[in-house]
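Coordinate-derived values only; no laboratory data. Since the structure is predicted, the reported quantities are computational estimates derived from the model, not experimental observations. Cβ atoms are built from the backbone, for glycine too; each structure is taken alone.
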Structure 1
Amino acid sequence: MSHKHLFSKSLGAAPGRLHFAAHSHHLWPDASFDGQMQAWEDAASLADHKWGKIMGPVWQEAQSHIAEELNLPDPATLSFASNTHDFLVRLLSAIDKRPIRVLATDGEFHSFQRQMTRWAESGEVILDTVPAEALAGRAKDGQHDLIFASHVLFNSGTILSGIEELARLSKPQGPWVVIDGYHGFMAIEQDFSEISNRIFYLSGGYKYAMSGEGVCFLHAPPGFAPRPAVTGWYAAFDDLALPPEEVGYAPDGRRFLGSTFDPSGLYRFNAVQNMLAREKLTTARLSGHVAALQARFLGADPIPDMALLNPLDDGSHARFLAFQGARANALHDALAEQDIVTDVRGDVLRFGFAVYHDPDDVDRLTDHLIQMRIP
């Protein structure tokens, strides 16, 4: 069954394009347009009073969607920000010691890697990195204040194992465990009910939640990091009558809030979530659709001279296929000339599959790649 009708605006805006970079910039479904318009209409009709709706029913609905997806016991542990970098800064500000000993995988995204490298230069942190498969073992040495790892590594599509093992090490006094779920949220079925009281979880709506920028979130376990030093006035939104010399914090996930933000991402996120519910498109169904397309693509063996870093198996899989080889950049550029969008990082070429693809799209992509084979 085709689901292209749910993306008529995005697909119609560039009808000749083949967009196989859903892991990078997921096309927006039509429902996101409706959410964006609702944000504008509320701003027009409610004016100053719009924040009562945003921080009330809009906020709570977004929390409930995420809590249901991740099986979190309490939606109130969730807060929102424009990007995950904001949360990273506030998280580390809540650790009182300097330098902070940080353990991470060697495959973290540029935003994390750049910030940690700069903090290491300034003496704020001491950064240790290890391959993903060695993380759980290294974390047991008890030498780190913060353990940070992506659930799905952005470059290779490797899925982190041993999250439960990491969670057992986490304590309010340290170490803290932070899981970056940007390539896992709504791409892989997840159940954090048993460890939600011990781990932080970061993600956002830009990729598989199909909601665009500005709607990132943090799950913060109760009792951990009660008073981030980097803080905005929304973190005390419950009690704005405190004396100016007192810095109060919300008792739930909102303790990680900053200040005034663009709320339109929340509207888009809720509209898309409601669309998915109406269409009965669960994460399991979406993953099944993508897996079938990935298998069709690999069955044609379109790039025999490149190594697939994340082969298909019977378990969970990233929503993209990552191929490594000397032709990565050349292929990316050649495909772009044909209006076929992919994504390249160094010598890794990635193809992101989505609900807006049909088998015919995969066959068109395959045909182009076969034509580009080296004789």
Structure 2
Amino acid sequence: MFKSLKSSLLAFLLICIFGLTGGLLSGCFKEQLYHTQSYVFGTLVDISIYGETDDRARFIANHVLQDFQNLHNRLHAWKPVSEGKPSELGELNAAFSKSNKPIAINSDIAHILIDATALSAKSHGLFNPAIGHLIGTWGFQRDEFSAITVNDKDIKSLVKANPSMGDIVVKNNTAYSNNATVKLDLGGYAKGYALDIATAYLRKEHVNNVLINIGGNIISLGQHGNKPWRVGIQHPRLPTAIATLDLPDGWAIGTSGDYQRYFMLNGKRYCHIIDPRTGYPSQHTQEVTVLVPPQPINQTQAGVLSDVVSKPIFIESPENRTKAAQAFGIENFMVIDNESHIFVSKQMAQKLNWIDASVKFSTFP
């Protein structure tokens, strides 16, 4: 929990310094800017609203945060809503583990499962929310992370069971699983989905200039005065930004890193991003950032894509990273490997403002 909070605080500070006015001191306090924070989805949430009265901005922000908290409660992978009352996802996982009898689900949950299944297929299974048992075995279904030693036989057994989104059957607002080892963990989907839900609400309410940051998953509406929102990309090994970029209206940016949810054991770093093919945390990447433009109606939206697509790129072998991005139509992405080498797509390179002008990077072919 504390690593995630530290990273989120840094993300907020970067937005304040680089995004709100371009100034170094007064950015977080400029007139017409309303800002609030809360703790949801296990991370810090920042909402900045420009050009609204404080009362209206406060009402809008509170509505968004309430929606986030409700979604968090419903989709929590291991915590009950209250004593003896599991989350909706918890109920679904319990049903999956017992039989292949359909269980009734809400229509938005059905949509999430269908969408996540399609995205998993595009990633060739590297994005796989069905591996909740593996995530739990590695100790990442907790608020704080400490070093643990896993049993190799247990990992091999879970991998051999091959739980996948394709095992889940969704029909007429019911769902069941053909594989009892499927356990859903939507931690790599829910923050992006929340951004899209918030964006739809804000546009409906004609709130035009907003920046929302959920622990490094960020979406923009409009701009800040006469300037676009500018955000920072965290350096994976230093408490500062490595670069900044302007985020146009409707664009989303998401980063997956090995520096938020991880533990160290015998000098090796084990992060929460697990390769479903091996059952072990991916260790050849420090950070992946993807930048996603607005998407057509009735397709997966920018928030979800910004959350999801960074994972298969993170896990994929170096020679296949570009293919992993292209499978989702992503042109703007950056990878920092385990030796701190930086690789940037040609399109992304044109948008980045490096904090250190002498930084060296390579472009993907």
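Taking FRET efficiency 1/(1 + (r/R0)^6) of positions 234 and 338 (r between Cβ atoms, R0 = 35 Å, to 0.05) from the coordinates of each of 1, 2, which one would give 0.15? Write down the numbers at each step before the final one.
Numbers: 1: 0.15; 2: 1.00.
Computing FRET efficiency 1/(1 + (r/R0)^6) of positions 234 and 338 (r between Cβ atoms, R0 = 35 Å, to 0.05) on every structure in 1, 2 gives 0.15 only for 1.
Among the shown structures 1, 2, from which was the value 24 of relative contact order in percent (Cα under 8 Å, 6 or more apart) calculated? Walk me through the intermediate numbers first.
Values: 1: 24; 2: 17.
Source structure for this number: 1.
If Kirkwood radius over Cα pairs in Å computes to 21.8, which of 1, 2 did it come from? Write down the numbers at each step before the final one.
Numbers: 1: 21.8; 2: 20.9.
Among 1, 2, the structure yielding 21.8 for Kirkwood radius over Cα pairs in Å is 1.
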